[in-house]
Structures are given as structure tokens and as C-alpha cells.
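The data blocks that follow each hold one structure.
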Structure 1
Amino acid sequence: MASAADNGAGTRQRIVASGLRLFADNGYRGTTVGQIEEAAGLTPRAGALYRHFGSKEAVLEAAVEENVRELEAVHSAIELMPLGDLRAELTLLARWGLRVLTQQRDLRRIVIAEGDRFPDLKRHFRERIVDRAYTEARTFVGRKVETRELPELDADALAVLLTGAMLGYTLERDVFQRDPAGVDEDRFVAALVDGCMALASQPRKRDS
């Protein structure tokens, strides 16, 4: 049970986390408000959820907003770069990307399973999370091309390649509960960064 000392923000966060997990495991229709309240440590069916959210769907919308804030934190970190070391920057971004994708697991499962039922949720997830991730990756690549740390290349395509590699790695972990082909996160990040560094070592068109 939640204590009287709990603040509203903490209760709201527990409701979102509990609702997201239950929606992902049981489906939206298969999850009741009482179940969310109980999982959040609140008295079931006593109206606690409605003191913070107008509906179950509002809980989903709040989960999207939390993930948007995660991406904004990554954006802020990118703005603080460069570190002066391309390998270190790539390693940090890859680890951040995997962390964010891991945190998005339940929300991603809901969008896949319930996207047709909630088209606005699906659209918001695409526009505010998926497209934002591509934009951040493209911006980083574009800057490195401008500083000549990377050769002239298709920044959009490379952003899709890098983001897709991290998503594929995360999805296989989600589905099979194992490291893909036995490759742990350290090895995966190292290989991803090595590939980018090999690309960085290619002759520049302007130098040829």
C-alpha cells in the first residue's frame, strides 16, 4: 500500500510503470483499472488512478511522454559533445541508444499489438520517438561529416543503418531472452563502433 507520505509525482510514475507493464503483458482490454492500482501499490478500485489520469488511455499517453523526455535527455547530451574523441562519442551514443530501446520495450510491444486500436498512439510513437531517434542520429552523423571526422556519405541512410542495428539487437533480446548469436552488449557496441571507425578512415572525396 502507498503511504500518506508519497508525493503525487511518485504515485503517478508508479501508475504509468505498472500500467505499461500490464498493458504489454495482458493487453489493453485485458487490463483493468483496479489491476493497475494494485500493481502500483494503491487500493484497488478506490479511485486512485482517476486522481491522476482521466482514463486508462491517458496512462498510455503519459508513457509516450516519458519516452519523449528520455530522447530529449539524449539530445541534450549530444548538444554537449564533442568529447574530442570520435570512438568515445560513438560508444557513448550506442550505449545510450540501447538503454533507451530497452526502456521502450513495453511501450513498443503495446504499439505493435494495439496500434490499430489506438492510431493516435501509434502515430505519436512514430513521430515523437521513432522519427526523433532517426533525426538525432542523422544530426550527429551530419556534424561529423562537416568536421571531416566522417567522409561524405548519406547521413539519412547511415542513421537508419545504425538505429536499425540497435533496434534489431534489442528486439531479439526481447523475443528470445538471450544475446543474439551469443554476442553480449559490450561486443555488439564494440563491433558497431569499429564499423563506424573503419568508415571514418576511408579517403574523403575532397581529398581524392
Structure 2
Amino acid sequence: MNGKILQELESWLAAGGSRIGQIAIRGRYTLCHVDDLENDALENFTDAEQARHLSLYDDTGAYRPLKTAPNLRHGWRLTLTTPGELRLALDHFYPAMAGAFAAWRAQRLAATPFRDTVNRQTGMYAVTKHITDEQAGALIGSFCNDAKCLKKILWPIAPGKPVSTLPPEKFEPVTSNESFPLLCAESCNLLVAAARGVVKKSTQ
């Protein structure tokens, strides 16, 4: 699968790919924040592993628990030399997104409904099974909007029960020569934790 991911990245770059989330790619393997394309006064990095640190904090120094939130820090340039280094850096900035993109292009990315995700929770998160569809829709609308997460959602609340609290484009993963989408095939742990809070509050 790793070879397929690299192949997809190389194919996308060769077709003119230049943007992933808030990351712009200049030349072949030079990355920076999309807002910094015209900024020459950037701090330079050359090790793909340094992407891990660059992804951890926002401009104020606050920790970023969600890597696909639209608050990636500014002021850096990461210059790499190989497709493998690019893939590693992207996995630090946006974990598993390159792999999800390759699987989606191959029509092998399965989406898991929100209801299936909460129904398999155990321990302290088992209560999330009791969240209603109405509560789930309201939560997803406030928690997963573009102001908080850049991913395109592929899953419904339940089979035959789509999310209706977000605009249609939030569910339309369109790829182009310029950019490819960050894909959400299953509710994240942060959303599940938030669902727990909703259920606990409603039963108090």
C-alpha cells in the first residue's frame, strides 16, 4: 500500500498538484503554509520529521489536538528531496490522509456511519450509544464545520440518515489538479468524546 500511496502522490504532483489542506507545495517537494506563498522571510527546515513539531502548535503556541483544524502555524518552509520524505511529512501534518486519498482513488475507502462508531464504544464512552439522531446532527453541525475541521465527510449519521446540519459541499470530496481533499471516513475520537458530553448533559 505504501508504494500505491507514493504513486498517487507522484501522479498528483505531476498533474500540477500544489495544495493539501493549508499546505502549499512549491517546486517538487517544498512545503509552506498557503498564506506564506509570497513570504520570503520563513524559517527553513529540511527534515521530514520536523513536520511533527510544526504541526503540533498554532500561531499562539496553543496545542492543536485536531491536525485537520484550519489553524496550522505560519512562518516555516520545509524543503524535502524525495517522495518518501514528502509522504512522511504529510503524515505528520495530516495523519493518514495521503493513504485515505490513495484508497479513495482506488474506490477502496469504506465509510463508517456515525451510529456504527458509537455503537461499538465501550467503557466510559459506551453512553454515546444513547445519543439521538437529532442530538448527533446538531453536534456534527457545530463540531465538524469548516471553521473547525477541513475534512470532507464521507459518512452519514446512519444508513439512510444523512447529516443535514452542514452545507452539501462538506460532503463532496472533489479532487483537482491543484489540490486533493482531506477525507473523513469515520467519526474521530474527538467527536465521540463530544458525543459523550452531549449524552451526559442530557441525562443530568
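We did not get these values from a lab; they are worked out from the coordinates using the rules stated. Remember, it's a predicted structure, so these values are computed and weren't measured experimentally. Cβ atoms are built from the backbone, for glycine too; each structure is taken alone.
Numbers for the structure displayed
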| quantity | calculated |
| --- | --- |
| Structure from which -10500 was derived, helix-only ellipticity at 222 nm (-39500 (n - 2.57) for each DSSP H run of 4 or more, over all residues; to 500), options 1, 2 | 2 |
| Comparison of 1, 2 - label where relative contact order in percent (Cα under 8 Å, 6 or more apart) is highest | 2 |
| Cα extents along the principal axes in Å, for residues 49-136 alone from the coordinates reads 48, 38, 23; which among 1, 2 | 2 |
| Structure with the greatest value (metric percent of Cα pairs over 19 Å apart, for residues 129-184 alone, set 1, 2) | 1 |
| Structure with the greatest value (metric mean count of other Cβ atoms within 10 Å over residues 25-32, set 1, 2) | 2 |
